1. Computing helix-only ellipticity at 222 nm (-39500 (n - 2.57) for each DSSP H run of 4 or more, over all residues; to 500) gives -9000 for which of 1, 2?
2. Could you tell me which structure in 1, 2 was used to calculate relative contact order in percent (Cα under 8 Å, 6 or more apart) as 22?
3. Here FRET efficiency 1/(1 + (r/R0)^6) of positions 35 and 115 (r between Cβ atoms, R0 = 41 Å, to 0.05) was calculated and came to 0.85; which of the structures 1, 2 was it taken from?
4. log10 I(q)/I(0) by the Debye sum over Cα atoms at q = 0.10, 0.17, 0.20, 0.22 Å⁻¹ was computed and gave -0.35, -0.97, -1.26, -1.42; which structure, 1, 2, did it come from?
5. Thinking of 1, 2, which structure, once FRET efficiency 1/(1 + (r/R0)^6) of positions 91 and 107 (r between Cβ atoms, R0 = 30 Å, to 0.05) is computed, gives back 1.00?
6. Thinking only about FRET efficiency 1/(1 + (r/R0)^6) of positions 51 and 75 (r between Cβ atoms, R0 = 35 Å, to 0.05), which of 1, 2 has the largest value?
7. Given structures 1, 2, which gives the highest value for distance in nm of label points 7 Å out along Cα→Cβ at positions 3 and 43?
Structure 1
Amino acid sequence: MDVDLRSEACGELKTIDEAFLAIVREAVDEENRTRSTKEGRIAADPKVVGERPCGETRMDAPIVQSAAAVVRAFGLAPDFTISSTDANIPMSLGIPAVTIGRGGPGGRSHSPDEWTDVNPAANIKNVQVVLAILLAVAGGA
């Protein structure tokens, strides 16, 4: 079984990790108490197979302001949300980072029926926005 625990708050991530491991230990103990162990006891051996550390970039960080300015320059509205992405790694190290969305409609992320609109004209604009963000942020470095 794979379990994915995520939070932007470091303290909360630690809390839910500890709570999850406690539930696993309690479930194993209860199963061994209430079921026959004639064939052997059950055990759980939790292992971390990947880590998505907590982190957040301040709204007034130059990288956030530059990306937002570019999005606005294209007549779009930036959408400021907190999520867990690969940007968490630099953020956990104190390096400001942002995640740029796929641009355009889509849904059911990370599910078998994930979808995204592949309208060619919209996708050309999305690529222009992304490249402009990269150039704006690189120019500010």
Structure 2
Amino acid sequence: MQEVQSILKASKLRLTQSRREILLYLLSNKYAVAHADVEKALDSLDRVTIYRTLSTFMEKGIIHQVSDDTGATKYALCSHQCNSLGHHDEHVHFKCVKCEQIQCIDTVEVPNIDLPEGFRPLYSNYLIYGVCREC
């Protein structure tokens, strides 16, 4: 609970019941989670509250989006250097082909890609497929 309070305080957010529950859920998961996962796990919260809370956490640099090969958006906790001014955790994501869970690999940065003239990148998503430790 102390970690939740610290994260919210650093992001200048009030501690509310929904923020506490969602952040505790994210902290307890080592995998990226979809909105539907949060909704299923926290059935006391409505869909709109979860959506707004996740959006707020994104804006404040608490979580980041992870897009997988199915087009689904998942969310994972950011490293400590992210904030409302920007996300600074360009790292690799790993999707297990057996359990289909996606994990952040914070120790491996996305390689710098030099694009041809006239191309302007907005964001990147580096997804590696393989078999995770648990599988």
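Coordinate-derived values only; no laboratory data. Predicted model only: the values in this text are computed from it and were never measured. Cβ atoms are built from the backbone, for glycine too; each structure is taken alone.
1. For helix-only ellipticity at 222 nm (-39500 (n - 2.57) for each DSSP H run of 4 or more, over all residues; to 500), the value -9000 is produced by structure 2.
2. Here the read-out was taken from 1.
3. Considering all the candidates, the number was obtained from 2.
4. Structure 2 accounts for this read-out.
5. Matching structure: 2.
6. Evaluating FRET efficiency 1/(1 + (r/R0)^6) of positions 51 and 75 (r between Cβ atoms, R0 = 35 Å, to 0.05) on every structure, the highest lands on 2.
7. When distance in nm of label points 7 Å out along Cα→Cβ at positions 3 and 43 is calculated for 1, 2, structure 2 comes out on top.
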